[in-house]
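Several structures are given next for inspection.
Bear in mind that the values in this text are calculations on the coordinates, not laboratory data. Small disclaimer: the values here were computed from a predicted structure and weren't measured. Cβ atoms are built from the backbone, for glycine too; each structure is taken alone.
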Structure 1
């Protein structure tokens, strides 16, 4: 086996851990990979920990016991998150983004790989300790955000549709009330997508009344699953009372006068 220099071990360790958040790596396995002593790997991990801390992008957690080892926990510091969200708010504050009905044009942000990856890492840090088994969203605009979050949590992604397709196989259908439009809508999910008793994280791009999130909660019950967390990129100020209570939003939108195009977008209270 080729002998790795220390800087090579550190580079590979950093990438390996960050590419597999939440996955436990034993010191024995890492030592075998590099052909190095466990003590050397421990010293390398200290350097990795310092690098992660300096760049404020997560940390390495040690797990004790016979099956223990180390794993990477994703998540930015609160100051780093605030800087990111300030940048997002600046982009979203353009009055030309206002759409009829109090909505906001966001596709350029939702489909920007760097932005989406950052947002996914923020959500992953918020909900990592919830021990999420699967991220779930509703087609279509929330998919990039949910996919990025699932990647940073190292868990599968489930997508509920508005209409069933033959390729889905047997499905579960529910009707739910839209929180903003007050219309009955349909949500469909294949029976093969979720494992029973899974802990779910619902991720979406926009929340106005909270009807979609409430619908996901009802759909999860059909699979004997629990929605353990809800994360949205943008929530509106109005209506102030949503159909769900326990959720995390990144930024808050207030269009005070749609005709005169008065708009305020700022980081949600939790980040202030």
Structure 2
């Protein structure tokens, strides 16, 4: 992986990690379009640069992370379903990560759902609550399991999960950001341990660089997303997903060969 390729993929990660558009799906598509050769480091890279993105959440919301012990307990409750499911279905998830078709289909399907979310939860979006109970945290965590399918979007799944639990759009988005910290840290650490041999003196600087880029871009993306989501809702992101997924499916149907990272 060249420095330029690492920069492009990291920018995509930072821009999309906290938007309801699937960061993993976008990185898979980006690497495919760049024609990057699949290897152990590329698989480790797209997971581990998420560490840079989660640091942006801690920096932006540092007061929340030092507010109370109850806050951590709720995050733990929400994290448990994904931890269990990820452990049991790890091999299947890795197989799905190798499919651009799965990513494209999930982008389109998720986009269609986002077109109607604002209408389905119109009252919740305006008047929903801001605090999260333990039972609500667990149910949101169950929604996060769906996002292990590449292209679904962890952010979209957990925000929708939050809105089903009567959280308003802002509160659901922020809890999604908070839940990303233990979830993505665990995924990054696991992938790093699993592919530690791919991290060498040559590749480590590239990985560090990617994390720094992802951190800086994610800081800006989070600020934009909260403001935009509160004012305009999900519809724009729905259409975006449909267009991107549709273009990828058309390219594949027309015979274009897209390399994949797996």
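Assign the value -25000, calculated as helix-only ellipticity at 222 nm (-39500 (n - 2.57) for each DSSP H run of 4 or more, over all residues; to 500), to the correct structure from 1, 2. Don't skip to the end; give the middle numbers.
Working: 1: -11000; 2: -25000.
For helix-only ellipticity at 222 nm (-39500 (n - 2.57) for each DSSP H run of 4 or more, over all residues; to 500), the value -25000 is produced by structure 2.
Just checking, which of 1, 2 has the largest value of relative contact order in percent (Cα under 8 Å, 6 or more apart)? Before the final figure, lay out the partial values.
On the way: 1: 14; 2: 41.
Of structures 1, 2, the maximum of relative contact order in percent (Cα under 8 Å, 6 or more apart) occurs in 2.
When semi-axes √(5λ) of the Cα gyration tensor in Å, for residues 110-245 alone is computed for each of 1, 2, which one produces 30, 17, 14?
Values: 1: 21, 19, 14; 2: 30, 17, 14.
Answer by label: 2.
From which structure (1, 2) was FRET efficiency 1/(1 + (r/R0)^6) of positions 142 and 214 (r between Cβ atoms, R0 = 30 Å, to 0.05) calculated, if the value obtained is 1.00? Walk me through the numbers before you get to the answer.
Numbers: 1: 1.00; 2: 0.65.
Comparing all candidates, it corresponds to 1.
Upon calculation of log10 I(q)/I(0) by the Debye sum over Cα atoms at q = 0.12 Å⁻¹ from the atomic coordinates, which of the structures 1, 2 produces -0.67?
Working: 1: -0.80; 2: -0.67.
Going label by label, the one that fits is 2.
Looking at distance in nm of label points 7 Å out along Cα→Cβ at positions 134 and 158, point out which structure of 1, 2 has the largest value.
The maximum falls on structure 2.
Thinking of 1, 2, which structure, once mean count of other Cβ atoms within 10 Å over residues 78-85 is computed, gives back 16.1? Don't skip to the answer; put the middle values down first.
On the way: 1: 16.1; 2: 19.1.
Considering all the candidates, the number was obtained from 1.
Quick check: 0.70 is what I get for FRET efficiency 1/(1 + (r/R0)^6) of positions 30 and 62 (r between Cβ atoms, R0 = 35 Å, to 0.05), calculated from one of 1, 2. Which structure matches? Numbers along the way, then the final one.
On the way: 1: 1.00; 2: 0.70.
It was calculated from structure 2.
For which of 1, 2 does Cα extents along the principal axes in Å, for residues 6-101 alone, calculated from the coordinates, equal 61, 26, 19?
Here the read-out was taken from 1.
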